[in-house]
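What follows are several structures.
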Structure I
């Protein structure tokens, strides 16, 4: 996306990502370094999320997707999971009005109906209130796993084939994408992972096939607007090829 964007206090690169996805990692390590319980790391992580959402609005990012709770996170101690669920409800109750005022549309990726009832009610409230907003789309991946998302899509498509509503020959990438949680949205241009880990952790496996990846050693609670800008600046300097070649000049190819 090559539309010049400039903020009053920060110069934003001309080439910004349309869709940023973030794997928010390091809450537990942040707390451990400070001799605090892991729950305090998650609370600090919530504050970082608020900063980043504001920064994305400030930088005119159309879509932000964050990995909040994976299908694998249920394996964590029950007390920690319970705290995360309460923190989710707290985040919605505290921030929803401001998110709505900023014209942000909240969307949930994942099977949130498997979350505790209080979480479901908070999510439904957020989805309903912001459904008509036309600003940044804020995707929150909750009880999300990419492999299960793909299996779900395969099952739904298989059912349609069995019912004779589509034929196997109709199945292509575009049709398949319509059965994912991100249907109707462009794939992430930039994936950010904090805490220095070099893996994608079952996050948007289909959608990030050609995403640029930016990894920082910063733990998520320490992630700032300046860090986000560094990631965007690095992205703006890259040349995306999508498996092809970039023709630099007539007769010259960059393989």
Structure II
């Protein structure tokens, strides 16, 4: 998609339509956030691209946020600075303007990944931390058995980790981020041990992949999962996850640091 939507959304998902309940379900998890803080090192000025409602922006840094969706900008808490209306592919900043940069659950929304990554590196003189999902690891999640359309949609939208690393250049590392059992950030895998939560339409709506499947998939998913929870099928297959402290899913942090 080359055109921005009515509310400014620049990717394939329309956050003007689906972003209204986002902050009710997508609350940053501090354990995940610590990975980003550690990756940013000593960077004091930090750019956040695709900033959404401000999740994971470190409170102890000077953060400049960029977010194209008006709906998402409007959900930023009062304590955070307003986000700039811009896109990753055309950042309105001079070269090397920031000591560090970050992006969380955003790169799959960029119209041109390579241009966005080049821009991110152009304006950043230090570490860049990108929290994303590895499409090669999505199929290990039990949701594949109930809504394969959602998993395949996700796998097709997220860029490969190799492409992200190549686009950033320099010294790049990839860190798997374990998902806590009580994760407060409601992306799909956050409910690996709490399947009941995905019966809530609002929880599904806060994960953009669900907006790409039709109502029949939603209804079938809810009916089949409810049935398997009621008769114990889900717990017989996956019940051990309810006692598993973390899940090694698709969540990864890609870190590029030219000073390393």
Structure III
């Protein structure tokens, strides 16, 4: 039977991934996942596609906020915004929503590290960002993830890809939340509903990949040969997009743990 082989969250969009042994899964995805984001002063989002150094920012949630660290930077603890915190209209791809501003120290820290004016924003209870209704129910919401609450990949699919590459790549290139083992390569393409632990999930759409998967998560360097995107393009082009992994919506919140069985309900 397929099992949950690994579990990750990314508290800061495009920041370092944090491995977990267990997690609470909320309607927005894994607790604390992509709840913080770097933006330009006008609210447009910043990601590792254009600023690879973001992948080296380690953002660790705390009971009262977020702890930030990065190469060459002093560590910083950022308090959670309050109901009185200022707000900023932010854009993630085609979506615009109202996010909470954090404190000025966080903005200065990010701006210094990135070498450009930047601000740190947060998904609070007032922010409402619907999931694309083509794939979701009217009540489905997402935080600062690209489009869906969760991303699922499988070890077999990565092994298939690595068998085609001169230099294999780790799963960290694809920034998944849920990594499943014990399947055939790309079996996830046919899944529609899953149960993992006490959580039920809808598998709604293959994940289109971009240049971000050419960035090494440990060094922030882009692959000089544009791998693995170049090789993926040769055999995973679907609807004129390059696909790897599946976008997932939470249908029943709960908890998951590494080692849990992955039940394919449909």
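What follows is calculated from the coordinates using simple rules that are stated; it is not laboratory data. This one's a predicted model, so the numbers in the text were calculated from it and none came from an experiment.
From which structure (I, II, III) was helix-only ellipticity at 222 nm (-39500 (n - 2.57) for each DSSP H run of 4 or more, over all residues; to 500) calculated, if the value obtained is -12500? The read-out was computed on structure I. Work out which structure the value -0.48, -1.01 belongs to, where log10 I(q)/I(0) by the Debye sum over Cα atoms at q = 0.17, 0.28 Å⁻¹, for residues 99-146 alone was derived from one of I, II, III. Computing log10 I(q)/I(0) by the Debye sum over Cα atoms at q = 0.17, 0.28 Å⁻¹, for residues 99-146 alone on every structure in I, II, III gives -0.48, -1.01 only for I.
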